[in-house]
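Just below sit the structures, each encoded as structure tokens.
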Structure 1
Amino acid sequence: MKPRTELDVSSEDHQKAFTETSFLLEILTKTIGNVVGRSAPSLGVNAGRQMAKRMPIYLKDPELPEVLAAIANQMKAGFEIEYVCDETGAELSINRCTIREVCQNRGLALGEQTCTMFHYYLAGIAAELHGCATRPGDAAVGEECKFRLTSGRRLR
């Protein structure tokens, strides 16, 4: 039997993989919610911090605009992230969103557990790269998701 390569993968293979990954993400998110309950956001932040340590992003004296630009660039294959920074944080808009596609694929309500975990995950990545606590606020969800990231320090 000849081993398959990514060149041998069909659109149907990609769709099957997306469906399976969507299912696994739904189960993981629900399990986290059931096991840790209201501590799930902390888990999302911690996962984001751990991911940031493994991302090929190296910033010297990073300010939030540079951090968000690096995150948006790193995640551009699955997400279209725009942001506007002010003295205390940033307003984020996520236009194209793989998590939204997962929720739609699984019939999950937008803005619930999976979205919340992702927002805290993003905040964890930003916190680790920025070097201070960063927290997401309430989100307005839909074809475009908007939420605020508040930084633990005033921005220059």
Structure 2
Amino acid sequence: MKKSKSNKIIYFILCIIVTTLLDLNLSDFIIANIHNFNIGAISKFFDITYYENTGAAFSIFENNITLLVGIAITAITSLIILLIKYLERTSLATCFFFAMLISGIICNTYERVTFGFVRDFFNIKFINFPVFNISDVLINISVLAIMIIVLKYKKKNIQND
């Protein structure tokens, strides 16, 4: 049974609110308690390390808050327009992943505007990888999920032709 457009919009907005609040509050909690974390056996592979990132992914556009905020606003606006355009045939799962993506962008932008940097703290030690945060996880998981959904949709349409 298809959900009505208004139900999907409400679901989408609620998902953004919930994931944004969880992200911001968990980030605050982790940073406030960073010295209390004892990750024991996994410390060879993973650590909690505080880092102030003034750029975007891999520190690109470092110290250019105005440009990064502009890119974020453009991305959020584009994603909302895209979702609304295809809302009728969009599943709740797709709405959720779009909400996760937007939430990750919102949280990184909020920190960038509020603090002048993004607070990163997850450190994977067994590979040379930048320190990252919850928003980065939301963004990466949602982009991957949306790509899979789009590829499945395209494959289904090709098979039906």
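Once distance in nm of label points 7 Å out along Cα→Cβ at positions 26 and 66 is computed for every structure in 1, 2, the highest value turns out to be that of 1. For distance in nm of label points 7 Å out along Cα→Cβ at positions 34 and 138, which of 1, 2 scores largest? Of structures 1, 2, the maximum of distance in nm of label points 7 Å out along Cα→Cβ at positions 34 and 138 occurs in 1.
Looking at structures 1, 2, which one was Kirkwood radius over Cα pairs in Å calculated from, given that it came out as 16.6? The read-out was computed on structure 1. Once FRET efficiency 1/(1 + (r/R0)^6) of positions 50 and 98 (r between Cβ atoms, R0 = 35 Å, to 0.05) is evaluated on every structure in 1, 2, the highest one turns out to be 1. Looking across 1, 2, the calculation of distance in nm of label points 7 Å out along Cα→Cβ at positions 10 and 42 that yields 3.7 traces back to 2.
When helix-only ellipticity at 222 nm (-39500 (n - 2.57) for each DSSP H run of 4 or more, over all residues; to 500) is computed across structures 1, 2, the figure -22000 traces back to 2.
Readers should treat all values here as calculations from the given coordinates under stated rules, not as data from a laboratory. All of these numbers come straight from a predicted model, not from anything done at the bench. Cβ atoms are built from the backbone, for glycine too; each structure is taken alone.
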